[in-house]
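Engineer: What follows is a group of structures, each given as structure tokens.
Please treat every number below as a calculation from the coordinates, not as lab data. Please read these numbers as outputs of a predicted model, since none were measured by experiment. Cβ atoms are built from the backbone, for glycine too; each structure is taken alone.
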Structure I
Amino acid sequence: MRIAIAGEAPCELAPIRQAIRRAARPYGLPRDAEVHVAFVSDTEMRALNKRFRRIDKTTDVLSFGEAIPARDRGPGAIAHINGRRAENGGRFDLGEILISPEQASRQARRRKRPVMEEVSFLAAHGVLHLLGYEDETPAGYREMLRLGQDAARQKSGKR
């Protein structure tokens, strides 16, 4: 999987890339899959959150990709996205994940964990959204929390 990163990350990039790959691994993405990660300011994130979600405040992570039907989340999302290659110039374009380093830093302080762990979790969370997972229900939230935390864990087992 190709992971393109833009903007100024608040930590090392390797753990972010690892978390994205771990979150996506169970779904068998093709080798040429692409995901874009951009670090944006709180001001930009607030404007995007207001425009696309109609919530006038900043947020930690937003994902923009194909609209995946709920029944197709996870493995079914891969087939859905693969079917859109022609419209995407032959590319398997998973989508874009936007992260606010400022919000991630605030959350890391509040949760008493390193910023790198928070950002890795947010990146994994973002790719799960691109694969059709949602956190609008309590069950969906719990599932995404578990999957995101598992993906963000370091190989040593630490979070």
Structure II
Amino acid sequence: MKVQRLNVIREVLANTPVASQDELRRKLRRRGIHVTQATLSRDIHELRLFKGPRGYSLANGTAGAAGEDDQPPSLNEMIDSFGLRVRHAMNQVVVGTVIGGAQPVAAALDREGWPEVIGTIAGDDTILVVCRDARLAGDVEARLRKMLET
């Protein structure tokens, strides 16, 4: 069932723009596939979808199956494409992005596996990065700020 669902997601993205998870969930339901938001989020992560200005697409810019050599965009690329500002308060860093950019940037940050980052929470244009302590949050802010400035 999962493989079929992932194939249908690819097919939907190949044929029509999809602006939100809820819209994708409704399109799947019309095709007889009922999924929860949590399952759909996992599918989006597994397919390496990202949300850009035109909606969801695969990281390689196509709606086809991702090849083994395809790599998701790096954090530097994501910050360059979507990042706007970064600030920190106590053990947290807040990253501002363009609308729709928070989730792909947070996913790229999660893939980096920085040991000072406990986790991220992404909205539509804001990411909350939780760090182990205030000093490490300052270090993370400095690294992200450097990426924004280059």
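Engineer: For FRET efficiency 1/(1 + (r/R0)^6) of positions 25 and 73 (r between Cβ atoms, R0 = 25 Å, to 0.05), the calculated result is 0.95, so let me know which of I, II that is. List each step's numbers first, then the result.
Structural biologist: Details: I: 0.95; II: 0.55.
The value was obtained from structure I.
Engineer: Identify the structure, out of I, II, from whose coordinates Cα Rg over 2.2 N^0.38 Å was calculated to give 0.99.
Structural biologist: Numbers: I: 0.99; II: 1.10.
Answer for the origin of the read-out: I.
Engineer: For FRET efficiency 1/(1 + (r/R0)^6) of positions 9 and 33 (r between Cβ atoms, R0 = 25 Å, to 0.05), which structure out of I, II has the highest calculated value? Walk me through the numbers on the way to the answer.
Structural biologist: Working: I: 0.75; II: 1.00.
Between I, II, the highest calculated value is found for II.
Engineer: Which of the displayed structures (I, II) returns the greatest value of relative contact order in percent (Cα under 8 Å, 6 or more apart) on calculation? Don't skip to the answer; put the middle values down first.
Structural biologist: On the way: I: 30; II: 18.
Once relative contact order in percent (Cα under 8 Å, 6 or more apart) is worked out for each structure, I has the highest.
Engineer: The value 3.1 for distance in nm of label points 7 Å out along Cα→Cβ at positions 57 and 121 was derived from one model only; which of I, II is it? Could you put the intermediate results ahead of the total?
Structural biologist: Details: I: 1.8; II: 3.1.
Matching structure: II.
Engineer: Further question on the same structure: Given a value of 2.1 for distance in nm of label points 7 Å out along Cα→Cβ at positions 1 and 89, calculated from one of I, II, which structure does it belong to?
Structural biologist: Values: I: 2.1; II: 4.3.
Among I, II, the structure yielding 2.1 for distance in nm of label points 7 Å out along Cα→Cβ at positions 1 and 89 is I.
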